[in-house]
Structure I
Amino acid sequence: MKKLLYVLLIALFLFPTISKSQPLYYPPISSTATWETIDPSSLGWCQTRIDELYAFLEQENTKGFIVLKDGKIVLEHYFGTFTNQSLWYWASAGKTITAFLVGKAQEENFLSINDNTSTYLGQGWTICTPTQENNIKIRNQLTMTSGLNDGVIDSDCTLNTCLEYLAIPGTRWAYHNAPYTLLESVLQNATGQPINTYTQLKLKNPTGMNGSWVTIDYNNVFFSNVRSMARYGLLIQGNGAWNGTQLINSTYFNEMVNTSQDLNKSYGYLWWLNGKPSFMVPTSQIVFPGSYAPDAPADMFAGLGKNSQIVSIAPSRGLVIIRMGDVPSSPDSGVPFLFCNQIWQKINDLDCTLESNNPELDKIAIMPNPATNTISVSNIEYEKYTIEIFDMIGKSIIKVSNQNLVDISELASSVYVVKVQQGNQIQTQKLIKK
C-alpha cells in the first residue's frame with residue numbers, strides 16, 4: 001500500500017498537468033440550446049472579487065464579458081441595455097477569423113500562402129514596380145510584413161495609389177491594415193465565393209456562430225454577439241477542432257498561433273502571442289523586451305481590436321476570455337495590450353484562497369493617480385529597480401533607477417503605462433496625467 005502511494009505521489013510530481021487537464025465541452029450548435037455552466041466557487045473564485053471585476057469592467061465601458069473554463073461558462077455578464085443577443089464589432093480581433101479562412105482555403109487547394117498576392121488581385125494593385133509588387137506574398141499579408149508604407153496619410157486605404165513600396169517584403173514588420181484588408185479580395189477571388197458565404201460554410205455552420213462581415217469605409221469588419229466570439233475562442237482553444245471534427249489543417253493551425261517571422265516575436269498569422277522575448281506595437285518600429293501581457297499566462301494568445309475587443313485564450317489555464325465594448329479609459333492605439341493585461345490581473349485576483357498571485361512581489365501602487373506634477377511608486381521591495389514610463393504607442397518617455405519619486409510635470413495630459421522592473425519581475429500600471 002505504501003509502495004502504491006509512493007508511486008502515485010511520484011506520478012503527480014512528474015506529471016502535474018495530468019490531474020488538471022479536462023476534456024473540452026462544446027455547446028450545442030443551436031443558439032437556443034442551453035450552454036452548460038460551471039460554478040465559479042469550484043475554481044476558488046469568490047463572489048466579492050467577481051463583483052469587483054464587474055465593477056471594473058463597467059467603469060471601462062464594457063458591454064459584454066464571458067469567461068469559459070474548459071468550454072463551460074464560468075462568468076457571463078452584460079452591461080446597460082446590451083444582452084447576449086446584441087451584436088457588436090470585433091474590430092481587429094476579426095483579423096484572426098481571416099487568418100482561419102486563409103488556412104481553410106489553402107487546405108482546400110484554392111490558394112497557397114506562398115503565392116504572390118498579384119495572382120489573385122491582378123497586376124497593379126499597388127503603385128510599386130512590377131518586380132516589387134510580385135515579391136509580396138499572401139504570407140506577408142498574414143504576418144504584417146508586406147513592405148508597403150504604413151506611414152501614408154490613410155493606412156486603411158486599399159486603393160493602389162495608397163499602397164507604395166517602402167521595404168523588401170519580409171524585412172520590416174508594421175501593423176498595416178490595408179494589405180490585411182485585401183485578404184478579403186484574395187479569398188473571394190481564390191474561392192469564387194463572397195466572404196460571408198465562405199465564413200458561413202467553413203466557420204459559422206460547424207460551430208453555431210452568428211455574425212457577418214460589414215464593409216465600413218475601407219475596412220471589412222466582423223459583427224457578432226458575445227457568445228459567438230466565445231464559440232470562436234473555444235474552437236481555437238481546441239486547436240481548430242470542434243467537438244471531435246478538425247475544421248482546419250493542424251499544421252497550418254500551429255503556424256498560425258506561433259511566431260511567424262523574426263521581426264516581431266509576438267505575432268503569428270494575425271494573432272498576438274504572449275510569453276515571447278519581445279514584442280512590437282502599431283505605428284512604431286521599436287522592439288520592446290518581454291511580453292505584452294506579463295500578468296497573463298505565457299502560452300496565452302489573443303485577437304485584439306480597437307476599443308478593446310478581446311478574445312484571449314490560455315490553454316494552460318483552460319480559459320477563454322471575451323470582452324466587447326466601447327473605448328476604455330486607457331487609449332489603445334488599435335491594439336489593447338494594457339487592457340488585456342489588466343483583465344488578466346483581475347482574473348488572477350479572483351482566487352480567494354490566495355492573498356497574492358505573485359508570491360515574490362506585492363502589486364505596485366502609483367500615487368496620486370491621476371497626477372499632475374510628481375508620482376510616487378510604492379510597494380517596491382528590491383533595492384535595485386527601474387521605473388519606466390511609456391506613451392500609448394509604446395515610446396519610452398521617462399526612465400529612472402532606484403528612486404520612487406518621478407517628475408512627470410513635462411508630460412502632456414494623456415494616459416501612460418508605468419513599468420517597474422525588479423530583478424526579473426515586471427509589473428505595469430496605467431497612469432493618467434492631468
Structure II
Amino acid sequence: MAALGVVAALGAGLLVSGCADDSGGASNGPGGGGGGRTTLTVGVFGAFGLQEAGLYDAYMKLHPDITIKQTSIERNENYYPQLLTHLGSGSGLADVQAVEVNNIAEVTATQAGKLENLGTVQGVDKNNFLPWKWGQATTKDGKTIGLGTDIGPQGICYRKDLFAAAGLPTDRDAVGKLWTGDWNKYLAAGDRYKAKAPKGTSFVDSASGVMAAITGSSANRFYDADGKVVYKTNPAVKDAWDTAAAFATHGLTAKLQQFQPSWDQGFANGTFATVSCPAWMLGYIQDKAGDAGKGKWDVAAAPKPSNWGGSFLIVPSAGKHHAAAAALAAWLTAPAQQATLFEKRGSFPSAKAAYALPTVANAKHPYFDNAPIGQIFSRAAEGTPVQILGPKDLIIAQNLADVGMLQVDQKGKSPQAGWDAAVKAIDNALDQ
C-alpha cells in the first residue's frame with residue numbers, strides 16, 4: 001500500500017484534516033447559466049485528504065457534468081467560527097462543508113434545520129457505518145446531517161529497542177497482553193519499564209496524552225444524554241484524571257506537551273518508549289522519528305478500544321445544488337472511497353463496510369515493522385463505545401490537558417491542585 005501520512009492531528013485545538021470554501025463558487029450547469037457543467041464547492045480545513053487522494057478527479061471522470069473546487073483554511077479554530085457565521089446568514093457557504101468531530105455535536109444540535117438529511121440520500125446505507133459514528137451526526141428525531149469520513153481508533157505505539165533494553169517483551173501480541181482490558185495495567189507496565197529504563201528515556205510522552213486516550217475509551221465523558229455538563233462528577237473522567245496523573249507522579253512521563261516542537265524532538269531523539277496513537281498518528285511518528293526510527297517502532301492494541309479524532313461532511317440546504325452536493329458527499333464517504341483515502345492518506349475509515357476490503361484488511365505499515373494496522377485499528381474501531389458528545393467538548397478537553405494536567409506533569413503540582421485549576425478555567429470558559 002502507499003506510504004501513510006498524517007490526515008488528522010488534534011492537539012491544542014488543531015486538527016490537520018480539511019476546510020471550507022468561502023467563495024460560494026460559481027455554477028455553470030443546470031440553473032447556473034453556463035456550458036452544461038455544474039460546479040460544486042467543497043470547504044475543508046487543513047490537508048483533509050479528499051483532493052490529495054484523487055477522489056475529486058475520480059468523481060469528475062464518473063460525472064463529466066460536474067466540476068469540483070475546494071478551498072481550505074489551515075486551522076479548524078479559524079474555519080469553524082466562519083462556518084457557523086455562514087450557516088447563520090445562509091450565505092458564503094460551500095456546497096459541501098467539513099466538520100471536525102469536536103464540533104459535530106453543536107452543529108447537530110443547533111444547525112440541523114439548515115442542513116440536508118443525508119441519511120435519505122440514494123446510495124447511503126446506515127449499516128455501512130460504525131453505529132457510534134453514525135449516531136454522532138444524527139439528531140434525536142432521526143435526521144442525519146453529517147456523513148463520517150474518518151475516525152481515530154487508537155493503539156499504543158512503542159519502541160521495541162527500548163522495551164528490550166528495559167526487559168519487557170517486544171512482540172506486539174505479548175506487549176498488548178501486558179495491559180489488556182485495563183489502563184492501570186498500562187501504568188504497571190510503566191513502573192516495570194522505569195525499573196530498568198535506558199538512561200534518558202521515559203515510558204510515555206505525556207500524562208495528557210494518556211488522559212485523552214482513557215477518556216476516548218469511555219461512553220460517558222463530559223456531557224450526559226440530556227446535554228448537561230457532568231465532567232466534574234462523572235467517575236469515568238475522574239478515573240481517567242487519576243490514572244493519567246499517576247503516570248506523572250510515578251515519574252513515567254517525558255513531561256512533554258503534544259504537538260509542540262519539544263514533542264517532535266522527543267520522537268526524533270527516542271526519549272520516550274510509548275505513546276497513545278490513533279491511526280492518523282502513524283504518519284506523524286514516521287515523519288518526526290525519521291529513517292532512524294524505522295523498524296524500532298511497532299504498534300500494539302490499546303488497553304481498551306478508544307477513539308481520538310475524525311470528521312464529517314455536511315450539505316447546507318442554502319446551496320443552489322444541494323441535491324448534487326448530497327450525492328457527492330455520499331460518494332466521497334462510501335466504503336470504497338474511504339478505503340482509498342486510507343490507502344493514500346492513512347485516514348482510517350468510519351465505514352465499517354470498508355474493513356473487509358483488501359486495502360484495509362491486509363494493510364501493513366512497513367515503518368512499524370509491518371504491523372497489521374488494518375486489523376489492529378479495525379478491532380479498535382468496532383470496539384469503541386458510542387460516546388456522548390457535547391458542544392464544548394474541545395474546550396473542556398483542552399483545559400483539562402493544557403491547564404490542569406500540564407501543571408501536574410511539568411510543574412509538579414498535586415493532582416488535586418491541577419484538577420482545581422482546570423475546573424476554574426473551564427468554568428470561566430463556559431461562563432459557569
Structure III
Amino acid sequence: MRSRTRTSRRVVAFAAIAALGTGLLAGCADDGDDSDAAGSSGAGGGKGKTTVTVGLFGTFGLQEAGLYKEYEKLHPDISIKQTVIERNENYYPQLLTHLAAGSGLADIQGIEVNNIAEITEKQAGKFVDLSKADGVRKSDFIDWKWQQATTGDGRTIGLGTDIGPMAICYRKDLFKKAGLPTGRAAVGKLWAGDWQKYLDTGKDYMDKGPSGTSFVDSAGGVFNAVISSSAERYYDKSGKVIYKESPAVKDAWGIATKAATGKLTARLQQFQKSWDQAYANGKFATVSCPPWMLGYIQSKAGAKGKGKWDVAAAPKPGNWGGSFLGVPQGAKNKEEAVKLAAWLTAPEQQAKLFEKRGSWPSASAAYDLPAVADAKHPYFDNAPIGDIFSAAAKGIPTQILGPKDLAIQQNLTDIGLLQVDQQGKSPDEGWKAAVKTIDNALDQ
C-alpha cells in the first residue's frame with residue numbers, strides 16, 4: 001500500500017506522473033502498463049544472453065522509466081524479463097508458495113512494505129544477503145528503511161525502492177472561500193505538530209466553507225495519516241500484538257472518529273469510484289498525500305483542478321507506502337540478479353524513477369541530486385515537492401513492523417471506521433466490529 005523524496009529540475013517530466021494509480025499497488029503507486037493478471041514481459045529473451053527475471057506486483061515503474069533498457073545497454077549480455085501480478089493480495093500468497101517449494105521464483109522478487117516484517121522474520125533464509133553486494137552502501141539509504149529488511153543478525157534481504165513521506169494536499173480555492181490561508185507555508189502552520197489542530201482547522205472550514213463540500217475525504221484516510229507518524233503501532237519491539245492497548249492506535253482512532261462524528265469528512269472510502277468522482281467534482285478540501293498521490297489527484301481531478309491544488313507539510317512526518325527488491329536463494333541467475341537489484345536501487349536510478357514516475361527514493365543519497373532536490377510540480381502550483389517531501393522523509397520515525405500490520409490496519413479502517421463514517425455507528429461500536437474481525441484474522 002505503494003512509498004511513497006533533487007542542474008535544474010526538469011519540470012516537464014511530471015506530465016507523465018498523471019498515469020500514477022492506486023496506493024494498493026507497488027510502492028503505493030500504479031502506473032498502468034504492466035497489470036496483466038497473468039504477468040507481462042519486459043525487454044528480454046535475446047539469443048545467447050542471460051535472461052534475468054523480475055517478478056513484481058502492481059507497477060513499480062522500473063520498466064516504464066527505461067531502467068531495464070538502460071541496464072541492457074550497459075550490459076549487452078543481459079536481457080531482463082518482467083512478470084507482473086496486478087494486486088499484492090494475489091501476488092504475495094503465490095510468492096510464499098514458491099518460497100516454500102523452492103521453485104517457480106523469479107530472479108528478483110518485489111516485496112511490499114506491509115509484508116517485509118513477515119519475510120524478514122520467517123523467510124530470510126530463503127533470500128540472499130544483499131548488504132555486502134557490490135555497489136550497495138547502507139549509508140545511501142534512510143536508516144529505518146534499511147532496517148525494515150534487515151534481520152537481527154545483520155542480513156539484509158531486500159533493498160528499498162521507494163517510500164511514502166506524508167504531506168497534506170489541499171484545495172486553495174476552497175480554503176480561500178472559507179477564509180483560510182492559501183499559501184502553503186501558512187497552511188502548514190495551521191496544524192504544525194498536532195493532528196488535533198488539523199481537526200480544528202476542519203471545524204473552521206466547515207463553518208465557513210462552500211456548501212456541499214467537506215474538509216477531508218474520509219475517516220480512514222485520516223487514520224492512515226495519523227498512525228503513519230508513530231513508531232510503535234500494532235506490535236511492540238518483542239513482536240507482541242498490542243494494537244488494542246497501543247497509545248498510537250488510540251490516538252489515531254480518536255482523531256479519525258472525531259473527524260467522522262464531527263461531520264468533517266465526505267464519508268468516502270479511498271480508492272473507490274465515488275472517491276475518484278469527488279476529486280473531479282471538488283467535494284473535499286484536503287487529503288493525506290504521499291508523493292505517489294500527486295499523480296493520482298492529477299489524473300482524477302483533471303485539467304480543471306490544475307492550480308487549485310497545492311501541497312503543505314503534514315502535522316507530523318509519517319510514511320505511507322514503499323517496497324523492496326529481494327533475490328531468492330532459489331533464483332536461477334542469482335549472481336546477475338544481485339547486480340541488477342543493486343543497480344536498480346542505487347541513488348542515481350532512484351532519482352530517475354522519481355523524475356519519470358513519481359516514486360519517492362528510499363535512498364537518502366538521492367535527495368541531493370538535482371532531479372529530486374529541485375523538483376517542482378506544475379499541477380500543484382509549482383509546489384517545491386523536492387523540499388517538502390525531503391523534509392518529511394527525514395523526520396519519519398523508525399516504525400516497528402509486524403507480520404499482520406496490513407490486516408490490522410485494513411480492518412480498523414475498512415470495517416470499524418467505515419461503519420462510523422458511513423453508517424453512523426458510534427466509535428465504540430465501530431471499534432468492537434473491527435476488533436472482532438482482526439482477532440478472527442489473527443486466530444485470537
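The numbers here are math on the coordinates, done by the rules we state, and not lab data. Everything quoted here is computed from the prediction, not taken from an experiment. Cβ atoms are built from the backbone, for glycine too; each structure is taken alone.
Miscellaneous remarks
- Highest-scoring label, criterion being distance in nm of label points 7 Å out along Cα→Cβ at positions 136 and 368, among I, II, III: I
- Here the criterion is volume of the Cα convex hull per residue in Å³, for residues 184-303 alone, and among I, II, III the highest value is seen for I.
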